[in-house]
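Have a look at these structures, which come just after this line.
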Structure I
Amino acid sequence: MASPNVSFEIQVMADKHWVVAQFADDEEKAKAFADNLLQKGNHAAVRVVRDFRRLDGLHTETVIQEKTTTVKAGAADVSLSPITDAPVCTQLADFYGAPARLTMGRLVRKYLDEVVVTPTEMLHSAAEMKRFADKGSLLFSAIDRVSTLQAGLTGEESKTRRDFLSKAWDDMVARGRKFATRKVKAPKSVADILAEVEKGGEEHPYLCLSMMSLGLLETRSWLGKLDLLSKWAAEAAGTPLLPMIDGVVADIVVSAQLIQDLLGFQSNLGAALIQLCNLAEGKAEPAKFAPEIFTNLNSMFAAGTLTQSKDVLLGRVIRELGGGNPLSRNEPKQEFEVFCKVMHRVVSHKGVLGGGAMAEAILHRITRIHAHLGTVTASQAIDLTLSALSDHALGMQYLLALASSPLGQGMGAGLTDLIIAKVRGADHINKWVPVRQPPPERMIALAVLNRTLLASTVFEGEIRDGLGRHVDEVLARYLLDEEVIEKIDKPDDPLALRAIRLIKFCGSGVLIEGKSLDLARSRVIEHLRQPQFEEKFLASVPEPGKGEQHLREFHRLLVQTGFR
């Protein structure tokens, strides 16, 4: 049985530094995982480190296995880009899905940028599939690379997967040729697409995308394709085409070349990553030299139209943040400062943008930044990350996101015990959020953290509920100590104004369902229970003839905030 005080770190050599790749609670599993990483040939060295947590809380680390190898040279066709995983497709429809297309977009990125064609366009055009197949050994190399990765996941022979992928490709070519026999014209509008599909569409999504591809293939620039897709998106509101348009935009924003053109001037990689986050959330302002389409895309992200594309942009942020490229190449001394700016953009009181994967990326980056200290262990990297975050609430949001990731789950009790200790050790709001923050920001930080804790799956129910109650008690204490409710419910103000302010406070989201919300609700109930409440409410409204309107609004808010 594994000891809760012993864990194993599997580390890989990256950019001349040891970086944690995974955790395990069993020595044999750790060694097997390390051997598997080495066999893939993507790392020059791997090692297993045994971490023992002593009774005094300090850690003793011992390297129990270290192996080196020669990193495999690239495949015969240098046009392929390196990938480390590939989703397993079991039926033809899977090859048209987002995971498969995005994998294709990374694997044959150089070719796609050369011909300016998205994976969607290629898979829906017999001519483009033939063009790709005729590009030397590119198709064979791509199938071989993907089949090797998939065989490692399924346990099949590589040849079996390779034969399956080859047959699937032939089936997609046949499907594309069948569509080509319809000899339809490239659409100029969404109406053209829908009209053609209505003529004979058992395969509605495939025909829609085939029609879209006809139009897109007439434009051989990424920005031009985005312009066309933006126009179609405006026409396609409320139709099944909208998520398909999102899928093609997602194909396009995989391209690093396109991203560079789209963002315009950025002072360094860190600034570019922040701008990508802003764009993904629809909060970006166009930078110098950004194309006109940037503003339209930002509006589409803000409207929630581009959910697949948002995932792709955040995926790029995660890969770059966790990778080895400097965030501040031209000014190396500012590397840590720029990192902190990026980290505070993705870690907020609302949670961690990008979730557990982003939390892992932060840990990898801070390990590299502090490599001058020697080998930075996972526990040291966590301490360095927490010290770089500006307050305790941000730190807990970060730890909860990390705990939900594969890397965090591999840390086991060490990480969950740390979270429990840090939550229970902060018994006053000043320990959570600095006094300099506005009161609403301080309260919302605790309220959102409470919701994050209660939604977490890394704790058992009783522990999770106890942590949530602790945060609620901290917020309730703040309300009482600072007389927050009394400041809202000023006795000298008209009753109508006081009652409406209180009920809006209850529904504002800054309170926690529990002790803190009960304090505010009880004050509302006090008002409701006073004799002739409605008559007094109406009489207190200063604007002539507005009393009934305000009373109706008050009753609407009562229902909206859960009062009976």
Structure II
Amino acid sequence: MTEILFRGGRIFTATAEPAEPAQPAEAVLVRDGVIAAVGAERDVTRLASPGHDTVDLAGRLLTPSFTDAHMHPVQAGLERARCDLSEVYGPDAYRERVRAYAEAHPGKQWIDGGGWDMSAFPGGLPHRRDLDFLDRPAYLIQRDHHAAWVNTRALEIAGITRDTPDPADGRIERDPDGTPSGVLHEGAMDLVGLLTPRPTAADLEAALLDAQAYLLSLGITGWQDAIVGSYAGSDDQLPVYLAAAASGKLRARVVGALWWDRGRGAEQIEDLLERRARAAGLDRFRATSVKIMQDGITENFTAAVIEPYCRCGGTGLSYVDPAKLGGYVAELDRHGFQVHFHAIGERAVREALDALEGTDPANRHHIAHLQIIEPSDLPRFAALGVTANLQPLWATHHAQMDELTLPFLGEERSSWQYPFADLLRFGTRICAGSDWPVSTADPLQAMHVAVNRTEPGGSVHASYPTAQTPFLPGQALDLATVLTAYTAGSAWINRSPAGAIEPGRPADLVVLDRDPFALDPGEIWTTRVAMTFLDGEPVFGG
């Protein structure tokens, strides 16, 4: 029998309802990987056996480990192993990183990778000529994964010319004379992406395990992979999850959201049932959710909005026909699937809510991103039992917001963005995620934004002129609420047994290097993970 006693610091149990502060405790006893007791230190200590181990918190915070309700770890792991642009910013920095990568990998047929930011370029658009110094084709995915930057050689290999029509679910960016300029939006990404060299099974496993190790260092012991299928040139990740779970290499608690192919209809549900069944009986992985991407993003005007965008017109794209969406969702619901929506624009949010009318709240359906919500739709989340899956990191003033979003939404619609506090006021259940590698996976950076609505220090956007001006500060959350969303809230969405510190739950725990509740709110971002425990075993730090 192994026992660990945690004492000497603040303990955040996350056992209250998501909108309420967690109940206080002074000590936690873990026995054989399970939480055995929580309460006053003198009472819990009496229950410990002789020879137990002790973790002295020394004034630090002990919290349940984090669950990320929306991320893409395998894709992130692949990008970390390729030409990774996510840690630099600006056209010159991107070109230098690409040049250095190409020189270090002379045998690679393609220069592939990603992480560039639209806000680094005039109008949000890089150009093929900036990659034409390469002697090989290039395919670099935008940080948001809604566009790709390619060079002339890649366009030639794909046969994309001024005469190539836009696909129904995407757009080829063009110069004034109609020549493709080197940016492919949404479904147009596949025109080149599917021609790039495919990762091997070994590549995918290495990417998953690299991502897992990194996430454990951030205190994340569970997640929902928001695309398990083939999308925008990516490969189906179901086999790597099944193999890693069967071999025991997957330690985290994971739900895979099976990709809804927007080019097909209800006939694909039989395939989804078969894919779910392949994961049945596995301890660490379940394929019980279905991901429906209903629209794109505001920055390239593919987010589905009700009134036309200012200056440029158009109302974005609804990728799944709204007239058919409700029928698809109803059938998925009848089969016991959880539906996980991507919805950015207010029309897409409304279409998702309409489709979820009459579904079973026990299936724990949720809508992610929720950048814009028309105010009359706010009460519908709680009324329908739909969870709001928040990505707090985006709710700040930065170049992508101030230069590529606000001018095209208009004043009133801009005020409807990321309405976290309003959702809570209507009784909405919330969970939280990062969308990594679109954004950093670090939950503490996201919590900083949720509380302050400003950029964390150290962010590539932190020096932007308005980055420290709170963005719609009336929609801020308190730290207890967002910490609960990242623990109990996201664990609930995944039906994970973790997510709270109470007897009988697995000891998935995190020791932070300080107590963020004792900090000035503007310093929350300085908090780091000191130790991560999974089933009572230290898997990071210590």
Structure III
Amino acid sequence: MYVTIKDILKLDEFEDVEIIAGKSDLNHRVRNVYFMEVPDIYAYIEQNGLLLTTLYPIADNPAQIQTLIPKLAEMNIAGVAIKPGRYVDEIPDIMIKQANEYGIPLMKLPDGANLSTLTHQILTILLDARTSVLEFRDKMHQQLLGLLLEDANLNRFVESVAKLIDAPVLLLNNDLEYVDSSLDKSDNKITIRDQSNEIDVYSADKNNFSVQVNETIYEKNDIYIQFIIAGGDEFGYLVVLLEQGKSLNSNLIVAIEQASFLVAFLFQKEQALLQKERNYLSNFIRDIFNNQYGSQTEITEKAKVFKWNFQFPMAILSIKTNIKDSEKKLAIYNRMLDSGMIERIVSQAVDIPIENCKTLYYNDSLVCFISIVFEKNLKQKLKKAGDSIVHRFRKLSNLGVSISDTVYDMDQIREYYSNSMLVFKIYKEELDKQSFVRFYEDIGLFRLFHYVEEISVLQEFVTEKLGSVIEYDERKGANLLETLSYYIQNNTNLQKTADDMYVHYNTMRYRMSKLKELGINDEDGFELAEISLAYQLHQYLKFKKE
């Protein structure tokens, strides 16, 4: 337990004390008691202290009388007890007014009050309270440590803590999503929400949410939140629901603090096991790509180890971030994996069991394999899944989502995964500006280029049509190739091209004249089509080299 102003007023020595201000704030916690023996008392007291004084050090200084309560309020003082009579006839009205304004209990001590005796009594109950807390802390530690040694799971921990503090306890993850609770999930509907029903999970104010259990809503003042932190890593939150008539006390706080340390350990233990499983899963996929399995049946059986219903047909949904820093990038991917949201989003959008989806970190991206049940409206469903993933993790970074063609057998997996990676190369610059969802089937001519094995043939065509322009740009540091690209995109509209490139019309005329000198014929439609094809080939070959 902890001691409040209300508890102190129950002492026999405080029987005749009069509360003259701050009567509605008697639940302030008291950690220590102080005498005011010098005018500049502020350097000698700490927050949650109770100040006893006769006002002797400042009795003849009206300015200090006026500033005492406001300065104490800044220090989060628990209360002030003043004994008038000897140095001030009455407690100044300005102090009474300020105490009410700042919500500070202001007590008038009787003439016979002995400050030393009062201090002794307060320190005695403070010591008793701290002893009680230490005893409870030890009891809690032993019980929870016993659970840990018994290899108890998170649910048992949460239920045990709830029994010890006699209050419902919820376990939330870093994204404020429900993980577990001491409440019976079959009898209680639990919802975590804020006023707008959409939690900003990356907001610094993690207290800005409420909990609804069936019809009962627990607002900010009805819940106590304990961060679960270990080794600098945040794992989630323990949330205590303070039911009507139950107040926060030291034992409750101690219990939740103790539990948070051990829950953090369990989270670390779970994450270590999860990371091992992810490593095995990555190796499994690598073996599939390298044709290490003799049949689809063998792959399907192996996938069951990972609780994965691996079946054909399937789609491959790949996710990349625009973050360049390796550590930050990996942290984002791990956070997305830890949330478990990718599989849930895909399962709901595509209308398949969650066991039909499996997401893993592979080759500097996240890859989600989706076993399809029905192919009707599949593209729209996969687009919805991609859009939902981008929206769900929008505060982490820009995200690119690439979706492969439908895979019908094991021999196509590696090829179709490679196809989905090509999308990221093509839209690399766009990802730096914004998130996107793209299908491999929508990248046009690049799909055809991708199937040409003789790269030298493609390069020869580019050199034949654009070699002189590329060489000129490299030698002169010009941008004629870019100009040509805009010119073709704008259907040879010179003014529109000048506007898009933010150059003067005469400058654009000069550039087109130079392009003609280098062999670009924009008056022959067939020739212009081949030049356009050559430009796209040039872009493709650049992507392929990266």
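Comparing mean count of other Cβ atoms within 10 Å over residues 222-229 across structures I, II, III, the highest figure comes from II. Work out which structure the value 32.9 belongs to, where mean projected area of the Cα convex hull in nm² was derived from one of I, II, III. The correct label is I.
Structures I, II, III were shown, and helix-only ellipticity at 222 nm (-39500 (n - 2.57) for each DSSP H run of 4 or more, over all residues; to 500) at -15500 was computed from III.
Any read-out appearing in this document is the output of simple, stated calculations on the displayed coordinates, not a laboratory observation. As the structure is a prediction and not an experimental result, all values here were calculated from the model. Cβ atoms are built from the backbone, for glycine too; each structure is taken alone.
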